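Down below are the structures I want you to see.
Each reported figure results from applying straightforward, stated rules to the coordinates on display, with no laboratory input. Everything numeric in this text was worked out from a predicted model, so none of it was measured. Cβ atoms are built from the backbone, for glycine too; each structure is taken alone.
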Structure I
Amino acid sequence: MSKLFLFIMALCASLCPVGSYAQEGVSRVVSIEEMFRLADQNSKSLRPSATGVEEAREGIRVAKNARLPELEASLSFSYLGDGRMMDRDFSNGFKAPMPHYGNNFAIEATQAIYAGGAITHGIEIAKLQEQLAHLDLETNRDQVRFLLVGYYLDLFKQQNMLRVYEKNIEQTRQVLEDMRAKSQEGIVLKNDITRYELLLSNLELTHTQLENTISILNNNLVTTLGLPSEMKLVPDTTLLSKVLPVNDAETWTNTAFSHSPALKQLELGVAMNKHQDKIIRSERLPKVALFAGNKLDGPVVIEVPPLDYNFNYWYVGVGIKYNFSSLYKTNKALKRNKFTIQKSVERYDDAKEQTELAVKAGHIKYMESFVELTTQEKSVELANQNYSVINNRYKNDMALITDMLDASNSKLAAELQLVNAQINTVYNYYKLLYISGTL
């Protein structure tokens, strides 16, 4: 009995009392797949990432605007003062009257036809940013799903433990009634009754703590899933009967290399830096553009005396522009970007290695959970055999009620550990899915 008491006290220490689970509400059985679907629809944690996808999509349209022609127009009015003319040695000056009201209107269109590839690579970077936004959404979705799986399976455990403790409390109360009845006959000592009363008190305390933990987990789930706060979620028990795949570590590792959003994001980072390198190199190339315009100026001040007329003219042409300073300025930018590319490649290699280590560690724990499950199944079998023997002896007055209680508690504890082992196996499976990017 002392071992059972220590086991119960350990459970008491592992839980913390917060709130109460005594809430009214409708129960609903939810599968993991349905939980994922509800989270994708209602989780507020995913909304910023979904908005980021739309933002990145608009960024592509903004980048493509660089291919459109530039159209500029200007309009101005001015007041012109009289001029003054003089000799070259600034002598013999005299006043030169001129029209006082001036105006200017100009419209010009420019179309870039070659920019060294800067526009094209700018658009490609914008497209990669959209892919990054999608991967960011996928990463956040996997994080939310894995968090929910943890809540879900923990809720499963806590509800299972609650049922076990309710059975223990019921049995302990029955034993106390029997002991109190026998104490009047002088068969049972008072300190034995006190010990069971203490045990019952600890069981009831742990029962309350389990209810509070269940309330917290249930609230976390319904809030994330967008369900009514008063709803009580019940995990789908058929989850434990599903056959989980047993693949080798290499298969899981290759899956992670192909599907991990984190690795894909780093790959895109390398590609973006390479496009940035080409944009920097484009600064060394000439820029060619077509242009056309129309201007209306007045008065005509290039004549002496000035002519009080409006002068309208139009023009079309092709222009070429080359920045000679790029020959000595872009070298440093290219060198810096070279290290940027190298750093992004090194980050990818490191992340790939860390992913491989995480997959292997997760796979070891996953396989270990099957060993634990087999062990717990054997423990349940032995506990059932022990309970059957003690029960027969008790019926034949060859065992005490305390022996019967110990056997019953051992049986319940073994069944509890079996269910927990099954849940741990499911958790380790979903953890591998999360690490490999296939959750």
Structure II
Amino acid sequence: MGKYFGTDGFRGKANVELTAEKAFKVGRYLGWYYSRNHEDHRARIVIGKDTRRSSYMLEDALCAGLTSSGADAYLLHVTTTPSVSYCCRMDGFDCGIMISASHNPFYDNGIKIMRANGQKIEPEIEEKVEEYIDGLIEELPYATEDAIGRSIDYSAGRNRYIGYLMTIPSRAFNGKRVALDCANGASSMIAKSVFEALGAKTFVINNQPDGVNINDHCGSTHMESLQKYVVENGLDVGFAYDGDADRCLAVDERGKIVNGDQIMYLCGKYLRECGNLDHDMIVTTVMTNLGFYKTCDANGLKYQQTPVGDKYVAENMMANGYVLGGEQSGHIIFGKYATTGDGILTSLMVMQTMLEKKMPLSLMADEMKIFPQVLKNVIVHDKQQARENEKVKAAVNAAAEGLGDSGRILVRESGTEPKMRVMVEAPTLEECEKWVDSVVRVIRSEGLAVE
């Protein structure tokens, strides 16, 4: 984990941790880095942004940095993270940049950098960007005269991405009544067009972004309004995206949430039935619910685990030729169609599964029993000290022994905050609370927690 870049790019409060000056320097380094090996043409870098107010400021700063280093900046304007990934791999860009803090409040923002294949950038390049921001690399040369880069409107790339999504389902959605919660974010510009073109009767909520209402009691982190809306309007299904639409959660016709683990299971089972799940394998993270694994075991599906973060899932899939993986939060990667999580694509695949199996979402999702899970975050002075404390390790081992095969405990560091996350899954909520509290008490008694 770097000083600025975590598991999902450079994230921070706009103009506090993530300032316009730092965005300019990110652009300066990337523009120079990708221009240095081009003698016959300029470096080409594509940029998208979500709907938060600070995204426009950061877009201008990045463009200034890129063009002053001699690169051309192609602007997708307000769009989704997966659309930037799509343009990277399909249109020959040297790299892509998405300005978004995903599911965070509007006052946060982030810079996600992607390589030419649409996956997240190599950590070695992130390290060099950090060194340049902190003045540890000598000043880079400015482009002059006709070597100065340009900012180019590239909204056509977003339109091609929309067209691509429409080609993925093998059948129309005619007769299906679908709710879409766009989180007042980037999907507001795309999701409705895709579903209506496929024939669905579409009901859209939270699609009026004003720069400050992104993720505000809506979207995949606040499902209550979508649950109520689906039931009150008698809809077949509902889908909720986050601010940059790289994740998706669903609501079945009863108004019950269907999370990323359930989506991976039901889509994975369907893909295997079609002969399209290579190696019968689904790639998960360590946070995937125990119920997912037990259900996969009962149905002959295989799985692997990675650390938390969709970039680790993507790396595993790419290295081993797997076609499905994701996270409980709704970052799902369908490797046949994308190299990163794509919320709208995920909702299309759920619709495809429902239609092909001629089953309501509730019946498919109910095949998987979700184990009760309790997660508590403890703010600590030093994450490494907390992780390596002998009494904490003993408490974790005691919990693991107490749970046996009927549950599990996971203690991990936050990738972006000074927190230890203590998670337990067990047959009952009471057992979860008991074992989580047993570890949290030791962290506090050892003076490791910030009180």
Structure III
Amino acid sequence: MNDRLEVELFDRPVGELAISGPLRSPEDWTFAYREDYLASDTPVALSVSLPLRAAPYAGASVRNWFCNLLPEGAVREAVSARLRIPDRDDFALLAAIGGECAGAVSIRAPDTAPIQRQDEETDLETLLYLQGSDAGEGSWALVGTPLRLSLAGAQDKIAVIAEPGGRLCLPRSDESSTHILKPDSRRFRGLRDLEALGLALARAIGLDAAHARPVEVANHPALLIERYDRTSGADGATLRLHQEDFCQALGYPGELKYEGQGGPGLVACSQLVRRLGLGPVAVQGLLDWVVFNALIGNADAHAKNLALLCDHKGRRRLAPLYDLVPTLVLPESLIDRAPALRIGTTQRIDDISADDWRMFARQTGYAPRFVLGRIAELADSLLAHLPSVGADIVTHGGNETRVQHATDIIMNNALRMLGKITHPGRG
């Protein structure tokens, strides 16, 4: 059983992750930067919560950051079962699938050779058919196992390369994936169309959001999302950018991504952006994220849906928006209407008053008048673009009835919010 793992960042060895003790508890985790890495010309910190230093880090701060790289829920259970790893053994799971994580981090056991993708396995559709692409939550994450790919989050997904001709394949051991492929949810049918609609609408009104399009893979609806933590080098090669979500940057475990469960709220998120000196674009970007999610009715916008991007020189910026799903469209019996991150005192994403917005503004350091003005500006733009964006999703394979239902709900929610901030006596 591995008790030490090598950690790489931008393909450079940066330190050692280790665990001790028979219980493999959070307090048994340690991480130490390598001396030669700290002495190099351009060392970049692994995290805001793990800044460069010679002394080792130990305990929950280490466990929390690294475990945020792992999948959650049913997807994690499926991967653990396939690899015969105890579900609670985070360290062993990192050793097994940490070869390519979100961003530019790689984790592997010392002297472990990367697992090669076989040429006959390059056809992704064939693999999905063979493994049963509709076998249950987590089945797509299992495609290609034991390839060492780890993607955080509770939704099923797989990292792929989209070739120029449109063919999708698994990356070789020496290749970086370029896209994320998400199948439609087994639990919430139609989630693919809702996420495609949210992302396309954000881009249409001028927000920095991930590029995505609906596709059909192995006769199954899916969403193909261009990785924003990838860029192209001068020679056209795919290069990785470093990413960490706000739970990682603030030192929280992924289990506490919701404020109501003890996780970070919008005050902490705003303070992080300002403390890091990311500039006015990031400060407004955070506000736009909050407002846009409220306008479309996304009650599941939690701290792991905010992220920082970092280049090889250590320069950070707010990552493009992602996971923009109008959960208001889903049955209330299945999805809580309370915002994952509190806005004022409201208990419902579809009932945010002007006073709630003013309270949010005061708590997070924004001018209340500016916040209300930005809500009106984004609402007007959203209402103007919503019909054409919905029609485009249908043209590219979205279900017409489902998309129309979603656009109606988003339109009514945006109009309701606009009314509350522009008419005295309505909140």
Comparing FRET efficiency 1/(1 + (r/R0)^6) of positions 294 and 342 (r between Cβ atoms, R0 = 25 Å, to 0.05) across I, II, III, which is largest?
III
By the measure distance in nm of label points 7 Å out along Cα→Cβ at positions 94 and 182, tell me the structure among I, II, III with the highest figure.
I
